[in-house]
Structure I
Amino acid sequence: MSTAADSSPTLEFLLDVPIRLTVELGSCQISMRDLLQLNVGSVVQLDKPANASVDLYVNQKLVARGEVVVVEENFGIKLTEILAKPGAT
């Protein structure tokens with residue numbers, strides 16, 4: 001005979017499912033003419049100030065904000081705000 005604990009499904013198999021993590025530094029709107037004139041070395045001005053937080057998305061859902069940091073020779077994100085935690089109401 002199985003108990004309720006034995007028959008409850010485990011979600012552990014989901015821990016290895018890949019997800020898409022995206023960080024948005026900012027955005028802008030430009031004309032197609034301006035887009036076609038971009039070259040190596042061109043600067044595209046974004047809509048956020050340099051000291052603003054970046055947005056962190058999981059599968060296109062905004063879940064956190066953070067600051068850009070450099071880790072060894074790569075960019076990273078230091079989380080400063082988590083917008084939604086699992087199980088939070």
Structure II
Amino acid sequence: MRTAALHEVKDDLSRFLRQAEHEEIVITRHGKAAGILRGFASEDDWFEYRLENDPRFLDRVARARVQLREGRRTSIEEVKKKAEQEARGYRR
């Protein structure tokens with residue numbers, strides 16, 4: 001992680017975006033941290049970031065963890081069977 005002053009980032013944003021693909025850049029204003037510039041090297045990185053920060057997804061994960069602790073779970077075989085049944089239903 002590196003640090004850069006806001007005026008530097010404003011003057012050369014494209015260069016800092018390229019650098020942010022490899023490491024986060026803390027942007028400072030008057031010597032104090034004001035924000036972070038985070039780049040994405042690939043579409044997968046962008047997708048992961050959105051997923052990790054999506055409150056709906058995080059809520060779904062939390063609910064699934066509760067269900068697992070309570071012993072309520074679905075095996076992969078059950079998921080495959082249901083998907084196959086649904087696919088057959090759509091073909092009719």
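Key figures for this structure:
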| read-out | value |
| --- | --- |
| Identity of the structure behind -1500 (criterion: helix-only ellipticity at 222 nm (-39500 (n - 2.57) for each DSSP H run of 4 or more, over all residues; to 500), calculated), options I, II | I |
| Structure with the greatest value (metric mean count of other Cβ atoms within 10 Å over residues 9-16, set I, II) | II |
| Answer label among I, II for the case where Rg/Rh (Cα atoms, Kirkwood Rh), calculated from the coordinates, equals 1.19 | I |
| Structures I, II, by relative contact order in percent (Cα under 8 Å, 6 or more apart): label with the highest value | I |
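Every number in this text was worked out from the coordinates using simple rules, so none of it is lab data. It should be emphasised that the depicted structure is a prediction, and the values quoted were computed from it without experimental measurement. Cβ atoms are built from the backbone, for glycine too; each structure is taken alone.
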